[in-house]
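Below you'll find the structures, each written out as structure tokens.
Only the coordinates and a few stated rules stand behind these numbers; no lab work does. It should be emphasised that the depicted structure is a prediction, and the values quoted were computed from it without experimental measurement. Cβ atoms are built from the backbone, for glycine too; each structure is taken alone.
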Structure 1
Amino acid sequence: MLTTSRVEANIPAADLGRARAFYADTLGLTPTREMAGVNLAYETERGTAFNIYETAFAGQAGHTIAQWHVDDIESEVRDLKAKGVTFEVYDMPGVRWDGGIASMEGLGRAAWFKDSEGNIMCIDQEESAG
């Protein structure tokens, strides 16, 4: 059954070398394995995984491809901006924006950016239960 299966995200890249450099130099991630030069596999310290695969269709989705849940969104945004990442601002009713970080009542805060391939990525921090 699927309820007992692991799930991994697959992220498209038009240029696998360029994507590898972005994920290493900008996001600080190193592949855990490479398959035949067309697929890079990553795993975070918290045990989640994703793959980057080469395809001519990269960057064409108009929605979030992957999302990282972080403990300190301000720190993550500041660090990524220092590495040249530009954060997106979207016209979303009821959302307050500050320095590229969206605040959404009841949902927490989030910030979106594009990777080297034009894929939309998100980092978020849940609201504190307090």
Structure 2
Amino acid sequence: MIEIVTALVRDRHRHVLLVRKRGTESFMQPGGKREPGESDLDALARELREELGCGIVPGSATKLGVFQAPAANEPGQQVRAAVYAVRLAGEIVCQAEIEEHAWIDPREPTGRTLAVLARDTVLPLALSLNDGHQAL
């Protein structure tokens, strides 16, 4: 089991931020693995800084739950993801292993390969959120 923490980020149009790692095809929510001794939010803040060059607006994080799905880039593995709705502070700039980011309409998520967790859990969660969980 791969334990991760991830961010559900929406823009003012309610589109969801997804990222694609270099050398892969699937888009997924930003985030990653915790370092030893890190809390969920410390790990998420570090991952967002490293991957996207931005931070979390203080007080904006809301835990949505812990979900399990097949791992997108590790065949035969499962991920267990703590998912947080957050608002971002700063401009998104792909860095580290992130090659591309995209804003996906959760009502019509077509045209891109999506990780199972993003497709089956994160996008449906985004549709259920109120307007208080937006990036901008």
(message) Quick check on the output: 2.9 is distance in nm of label points 7 Å out along Cα→Cβ at positions 1 and 25, derived from one of 1, 2. Which one produced it?
(response) 2
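Out of 1, 2, which one gives 1.1 for distance in nm of label points 7 Å out along Cα→Cβ at positions 57 and 89 as computed from the coordinates? Could you put the intermediate results ahead of the total?
Numbers: 1: 3.4; 2: 1.1.
The value was obtained from structure 2.
Given structures 1, 2, which gives the highest value for relative contact order in percent (Cα under 8 Å, 6 or more apart)? Kindly include the intermediate steps, with their values, before the conclusion.
Working: 1: 26; 2: 36.
Answer by largest value of relative contact order in percent (Cα under 8 Å, 6 or more apart): 2.
Compare volume of the Cα convex hull per residue in Å³ across structures 1, 2 and report the one with the greatest value.
Working: 1: 145; 2: 100.
The maximum falls on structure 1.
So percent of Cα pairs over 19 Å apart, for residues 33-96 alone, computed for just one structure, reads 40; which one of 1, 2 is that? Don't skip to the answer; put the middle values down first.
Working: 1: 56; 2: 40.
The read-out comes from structure 2.
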